[in-house]
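S.K.: Some structures to go through are shown next.
What follows draws every value from the coordinates through simple rules; no lab data is involved. Computed from a predicted structure; not experimentally measured. Cβ atoms are built from the backbone, for glycine too; each structure is taken alone.
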Structure P
């Protein structure tokens with residue numbers, strides 16, 4: 001993380017491309033965190049959802065579900081509002 005979330009995301013993506021951690025929920029959760037820090041909420045939500053499908057542990061599931069909820073709220077706030085005249 002000392003080089004920033006963009007560098008962290010590149011490293012995580014490289015590891016995932018090799019396939020060793022493709023089914024490891026923490027890899028996808030870390031990827032989601034990098035996206036979240038970059039403000040890329042749609043990609044963050046998608047990665048959190050992937051992580052959620054890969055874990056059965058209830059505390060982790062609760063954490064991931066909360067992060068998904070937070071990204072959905074943020075996406076809603078980021079959408080431009082239409083002013084009807």
Structure Q
């Protein structure tokens with residue numbers, strides 16, 4: 001793994017059962033197939049061990065959007081303190 005390709009690594013995670021239900025509903029597949037997809041990915045523990053920041057996606061979309069917006073504000077403020085580039089879109 002190369003070092004410092006980015007300043008922070010953020011992982012968005014949800015409970016396994018929630019992820020299974022969301023994937024099954026989104027893709028129109030059986031929950032068992034959705035679980036197989038998740039189990040084929042990098043284990044959550046590995047991702048969390050590497051993460052600097054974690055967003056928990058265990059509620060509704062509005063809650064995730066609010067948490068993501070707060071995180072963006074935090075990172076933009078940190079970048080401004082460090083003299084980082086303009087982050088406006």
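S.K.: From P, Q, which structure was distance in nm of label points 7 Å out along Cα→Cβ at positions 50 and 66 = 2.4 calculated on? Before the final figure, lay out each step's value.
M.R.: Working: P: 2.4; Q: 3.1.
Source structure: P.
S.K.: For FRET efficiency 1/(1 + (r/R0)^6) of positions 10 and 74 (r between Cβ atoms, R0 = 25 Å, to 0.05), which of the structures P, Q scores highest?
M.R.: On the way: P: 0.60; Q: 1.00.
With respect to FRET efficiency 1/(1 + (r/R0)^6) of positions 10 and 74 (r between Cβ atoms, R0 = 25 Å, to 0.05), the highest-scoring structure among P, Q is Q.
S.K.: Additional query: On Kirkwood radius over Cα pairs in Å, which of the structures labelled P, Q is highest?
M.R.: On the way: P: 13.6; Q: 15.3.
Max of Kirkwood radius over Cα pairs in Å: Q.
S.K.: Right, here's the next one. Can you say which of P, Q returns 3.6 when distance in nm of label points 7 Å out along Cα→Cβ at positions 42 and 58 is computed?
M.R.: Checking each candidate, the match is P.
S.K.: Then there's this: Thinking of P, Q, which structure, once relative contact order in percent (Cα under 8 Å, 6 or more apart) is computed, gives back 24?
M.R.: Working: P: 24; Q: 33.
Going label by label, the one that fits is P.
S.K.: -24000 is what came out when helix-only ellipticity at 222 nm (-39500 (n - 2.57) for each DSSP H run of 4 or more, over all residues; to 500) was calculated for one structure; which of P, Q is it?
M.R.: The value was obtained from structure P.
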